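Derivation of every value follows stated rules applied to the coordinates shown; laboratory data play no part. The structure presented is a predicted model; accordingly, all values stated were derived computationally and were not measured. Cβ atoms are built from the backbone, for glycine too; each structure is taken alone.
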Structure 1
Amino acid sequence: MPLKGSCHCGNTKFEVSEPPADVTRCTCSFCSKRGALWAYYKPAQFRLTSPEENVATYLWRSRTVKHHFCANCGCGTFGESPDWSTGKPDFDNPKIGVNARLLDDFDLDAVPVTVVDGKNLW
């Protein structure tokens, strides 16, 4: 059963195929200022259910990660990036990072949080 999520104003809505088993807190300057807890999915496990024009995109530094946010209320909603699990970008295996704080009917306190030291990694 898909899990739904949305931004504050409701203009950007999405679904993921299942609840996350864990979430990630990145300490890089962007993620720490945004305050997101990221749940990662394969592209086939994510579906934007609102019009694409409701979503704005921020590209920073290397421009390899698309940081999406609601064009109306500004909530950071999801991102698209290559898989970085090997330490190098794997563009053949992209992933979607969903801001788990925006998931409806989900107990965020019930899943473990992994901290990634993005402040010193990139």
Structure 2
Amino acid sequence: MIVRSLEDLKAQGRYREKPGAWASSRYLLRDDGVGFTLTQTMVAAGTIQMMEYKNHVEANLIIEGEGIVTDCATGETHALAPGVMYTLDKHDRHELKAVTDLRIVCVFTPALVGEETHDEDGSYPVL
């Protein structure tokens, strides 16, 4: 059984942040051997991020806050609020706008190593 607190993640180097923009708490990573990554991501109000996970599928469940996700291929927008889930099942290029502070639970497959950072396309490499 794996049990971790936010304090554990910080002590283990599983917490990353860009002050004033986002924070990522990485609860499960590849070395945990479960086949996926589980994170809690905090996104600051007023920020806009352009992302495209070319190498991963990501599912997101909004826990707190409001935002807008835009499919860059179609221009279609979706309001985000607690209880709304969106999945980037086709490696969709998307824009995430945080209207208020957002708290999101995210699942990635394949699992992340934990050292990944977004490249110029807003994608994570496979490490």
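Computing mean count of other Cβ atoms within 10 Å over residues 6-13 across structures 1, 2 gives 12.4 for structure 2.
Taking distance in nm of label points 7 Å out along Cα→Cβ at positions 62 and 78 as the criterion, the highest value among 1, 2 goes to 1.
Identify the structure, out of 1, 2, from whose coordinates Cα extents along the principal axes in Å was calculated to give 40, 27, 26. Computed on structure 2. Upon calculation of relative contact order in percent (Cα under 8 Å, 6 or more apart) from the atomic coordinates, which of the structures 1, 2 produces 30? Computed on structure 2. Compare distance in nm of label points 7 Å out along Cα→Cβ at positions 70 and 94 across structures 1, 2 and report the one with the greatest value. The maximum falls on structure 1.
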